[in-house]
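Presented below are the structures under discussion, each in the form of structure tokens.
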Structure I
Amino acid sequence: MSSVAAAPSPASASAPERAERPGRVEVLSGLAAAERIWRAAEAGGAEYSPYQRFDWVAAFVAAVTPGADIRLAAISDRNDRPVLLLPLAIEREAGLRIGTTIGGKHANFNAPLLLAPGAAMPAAPELLAALRWIAAEIGIDAFALASVPRSWADIPNPLARFGTASPSDAFQVRLEADPEATARRSMTNEARKRLRNKERGLAKLGAVGFFQARTDAEVEQLLAAFFRQKEERFRELGIPDPFAPDEVRAFLRKAALDRLPEGCPALELYGLTAGDRVAAVLGGAADPKRLSGMFISFEACKEATKYSPGDILVSRVIREQCLRGRTVFDLGVGEARYKHTFCDETVELVDVFLPVSTRGSLYALARRGLAGLKRRVKQNPRAMALVARLRRAKAAA
């Protein structure tokens, strides 16, 4: 990407300005137009999160936002090597046009596709100039990119320079070929011992089994169990069920079934059984290197929950990923006890609210303030305990 002068302050204009194109930047409109370069990047060794895999995004758009205005911004270096691909959905919010990430809260990570490992990423002024040109090209007031990793695959994420800390971080474990070595490194001796005892206890309810959904029938079996278990759990917590809408269920089904015959669906489903019952379900966004936990559910009956079938399932899934040669497993964004049991690394996340117009600057300021408030609440145990009590009271009412 050719060198450009430092861009003016993003809030210096009342609308996105039509700036001179800063070097090698282009914008493709629609998934169909972007598919070739997107899939070529994946096949060519790009580093990307499973939530920016073309198949995952295509399934989400087809089922949840079929009329979405999708763009793919591509930035190249001085030698015409692509270094960054940024997928965007253009949405309207508070009368503004916002360039945002695809997948909403169902996407745990929103990283650009980072290409050409030997290529130099653009410096901050160059990248800011490129983003301003992209904004003017697609006519938006601000970028709103949530849950952006500070680095991905040990490569610093250039977009993170413009972000502030997200309300929550994520948790991951790096995998070794030997599952036992991975467990010894990432889990305490006491945690491994408790897990073995729980599995012996669960076996009292019937033989314990584990499987990955590899047929249409197994996908439907695990999704049916997941939807039921999650509905019961969210009702108990007093939280709206984000998996209840028909379009979300259609997305999960499509992501799990598309390319299943090839053995590489965008969403992999794993189940733990105890006798004839499905005791727990885990769904993960998948690519060749990583499985990223999107959701987990378990049977709510007391005789099953006391043996933590969800924990047993996570341990089985991690073992399976080690044997398959994947290098990373994560349990997504948000604080939970079981994540600290299995994951020994934190993935630091930022939210990028970058304005490119005066109205956009007010929007970005409000979004940053709200994100900061959420982070303070989530990092305060007393505040989170109060939130939990209020939710339970609402559910009881």
Structure II
Amino acid sequence: MKSTFSIAVLFLAVSSVIVGGELESDYKNPGAKAPLDTRWGGPILGGGFKSNDAFSEASFFSLIPWKNAIGDGGSMEGSIFFLEPYGTWAEEGEWGGSLGLGFRHLFSHQSVSEARNGQNAGFLTEGVFVGANLFVDYAESPFGNDFWQTGVGFEVGTRYLEFRSNYYRPYESAQTVRTRTVSNSHRSSSTSSKSFTSPPSGGSQTTTRLNTTTTRTTTQSTTFELFEEALEGWDAEVSLLVPGIDQFMDFTLIGGHYAYSGDRLSSDIDGWRAGFEARPVPAVVLHATWFEDKGLYEENWLAGVRFEIPLDKNAAREAFKPRRRHLAERLFELVRRKNTAVTFGREEQATGSSTTTQINSTTDRTTTSLPVSSGLEEDE
């Protein structure tokens, strides 16, 4: 299914070029319509990298608003509709691709002029936003198996506090990676004897002894199957923008829970998580997360960096300057979800056993001859 992934990559590149070209032409052509107001946000193109001791993954993505009404009226209230293509590559050769549709709406009575002033804001000064999204995710595992899933998400937030949750539903059943057979043998033996004496003949008597040794070999064979499957599950988190620091940069504390399960896995991947995100400048995101259950990323922690570059030149220059950001700008950020396409569960299980018994017998023959007396005694 690498062709499918290639199509997603091509779509990402073409879409970004198209949207970027529209923005550029608006500024260069004085007779064109008024340029899009990218003060609060606009199309972005970016990439990132995250890793721990056992896992590494690179990503590239874009967020493309195809309808943007934020700040169009006298207040900041407005909606955006957007596309989000997302691609991943992991060190073991795992490829993934996602394509999402999203909607966000900002409820706000704050005027555009007040928002531009960038003054301190209370909990609800900049308003409340809600959002929803729908994703289709694909991944090719390192063993060449293809997996598809659908993800839906919901989010709500203010300037300082946000909540979001996602649900993931896979479509493929478990796929066998390889099988192996382990055999254990047990051997036991026993010996029995029989004697036969022939009638006397020629002054001697013959005795024959038969020793029979029976060997029993029992073999127990167990077949083990290594399989992988996409997991169904959900995650939820709450994030807090630290007041005070937000006047110069965004520093967010994040806590949440995740739970994933499979049809065949013997145990679920379930636990709490905690971490932070820091934006020293709007275009650069540093992040780190601790996971209670290391089954998600093979370790209990994950850290990385992400770059979100606006396609508009003016916005791109402002994206690399430390500054205060308005709540409206977060409506143009990536959806917070597990974009590695599919959560894999791999496990080896015993799928069958058999017992065979083999019996072998060997017989040794021993013959002896003894003289026989006449039985007559001399009279006195």
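Every number in this text was worked out from the coordinates using simple rules, so none of it is lab data. Source: prediction; values computed, not measured. Cβ atoms are built from the backbone, for glycine too; each structure is taken alone.
One table, with the values for the structure above:
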| quantity | calculated |
| --- | --- |
| Given -0.34, -0.70, -1.46 for log10 I(q)/I(0) by the Debye sum over Cα atoms at q = 0.07, 0.10, 0.15 Å⁻¹, calculated: source structure among I, II | I |
| For distance in nm of label points 7 Å out along Cα→Cβ at positions 95 and 359 computed as 0.6, the structure of I, II it came from | I |
| Structure from which -3500 was derived, helix-only ellipticity at 222 nm (-39500 (n - 2.57) for each DSSP H run of 4 or more, over all residues; to 500), options I, II | II |
| Which entry (I, II) yields the derived value 1.7 for distance in nm of label points 7 Å out along Cα→Cβ at positions 231 and 271 | I |
| Top of I, II by distance in nm of label points 7 Å out along Cα→Cβ at positions 63 and 295, largest first | II |
| Top of I, II by relative contact order in percent (Cα under 8 Å, 6 or more apart), largest first | I |
| Structure responsible for 49, 20, 9, with Cα extents along the principal axes in Å, for residues 239-286 alone calculated and labels I, II on offer | II |
